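Enquirer: Just below sit the structures, each encoded as C-alpha cells.
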Structure P
Amino acid sequence: MEGTKAVEFQLTGIDENGLQRDFTLSDLLKGGKNRLVLYFYPRDNTPGCTQEACDFRDNLNRLLPYARVVGVSADSVESHKRFKDKHALNFPLLSDPQHKAMETYGAWGQKISYGKQTTGVIRSTFIIDPDGTIIKHYKAVKAKGHVEKILEYLTSD
C-alpha cells in the first residue's frame, strides 16, 4: 500500500468539537499542508483501543505540527460520542458500520484473537501525504507505544 494513492471514502463521525458530520478523505486532506494519520481500531471503550486513543489525545500537540489524527471503527456515531466524551478525545472518530473503508484499506479481515481465528478489524494505521499518497502503513498494530512510533516517523523527515 505504501506509495499508492489512498482511496476516497465518506463516513459519518464526530469531529474534534463533538459535532456529528460527514467526512471524506478529500476534506481531511484539504489545505495540503499536513499529513493525515488515519487509524483503524476494533472497538470503543475496550482496553487497547482506549489506550491507543488516549495516547493520541495526550500527544496531539506533538503530532499536529506534522499530521492530523482521525480514528475509524465499526462502532456507531453514538458510541463514538460517548467514547469521546468519556475520555476527552480531541480528534475526530468516524463510524464505518458496513466496513467499507476498512475493507478498502485492508483493515478488515481474518485475524487471530485470543488464540482463535475471527473476522474483524485489524488494528492498523496509515500516514497519508497531503497529495493523497500513503507514505507509511503500520499493520497489526500493538496499541502500547504505537503513537511514539508514529511520532518518530513523522519527525525523522
Structure Q
Amino acid sequence: MVEEGMKAPDFCLMGLTPEGEEKEICLKELLNKGMYIILYFYPKDNTPGCTTEACDFRDNLNILSDKAIVIGVSPDSIESHKKFKEKYNLNFYLLSDPDKNVLEQYDAYGEKKSYGKITKGVIRSTYIISPEGNIIKKWRNVRAKGHVPKVVETLNKILENK
C-alpha cells in the first residue's frame, strides 16, 4: 500500500517520451530533472473516460510543463500508446505496464466495482511525487471528468507553500 509521505517506488517501463520516442523510462531518471512528477494510472487507451483524462492533461500541460512532468501508465501495448498519442496529439510520457507490476505497486490494480459487479482491473489513480521522490498526494478511484483541474490546483498549492 503506497501512501502520502512515503518514498515513491522506483520503476522502469517501456514507453513513449513526449516527443514520441520509444525507450525505457525510469522514475529515478525523471526525478533527476528536479521537477514534480504527476503519475497517473488509467485503464485503457482510446476509451471515453481515458481519452477525456488524457486530453485534459494535454490541454493543461502548458500550465504544468515548467512545474511538473506528466506520466500516464496503462497495461496497453506500446503500439496502442502510439495510436492513442498520435490520434489525440498527447504531449507527455505514456508508459506500458502489461504485467501490471507497477500498477500493483502503486495500488492502482485490484478489485473494483463496475456497474454493480466486482471485477479486477485498473483503478484510475493519480499521484503527485516531489522532486525528492516522496508521494505528496494520492487520489484513488478518480472520475476522469474534472479530475485534472483538481491536480493542477493541488500542485499550485504545494508550490505556493514551498
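Enquirer: Quick check for you: by FRET efficiency 1/(1 + (r/R0)^6) of positions 18 and 130 (r between Cβ atoms, R0 = 25 Å, to 0.05), which of P, Q is greatest?
Expert: That would be structure Q.
Enquirer: OK, next. Looking at distance in nm of label points 7 Å out along Cα→Cβ at positions 42 and 138, point out which structure of P, Q has the largest value. Mind dumping the intermediate values first?
Expert: Numbers: P: 1.7; Q: 2.2.
Going through P, Q one by one, distance in nm of label points 7 Å out along Cα→Cβ at positions 42 and 138 peaks for structure Q.
Quick note: the coordinates plus some simple rules give every number you see, no bench work behind them. What you are looking at is a predicted structure, and each value in this text was computed from that prediction instead of being measured. Cβ atoms are built from the backbone, for glycine too; each structure is taken alone.
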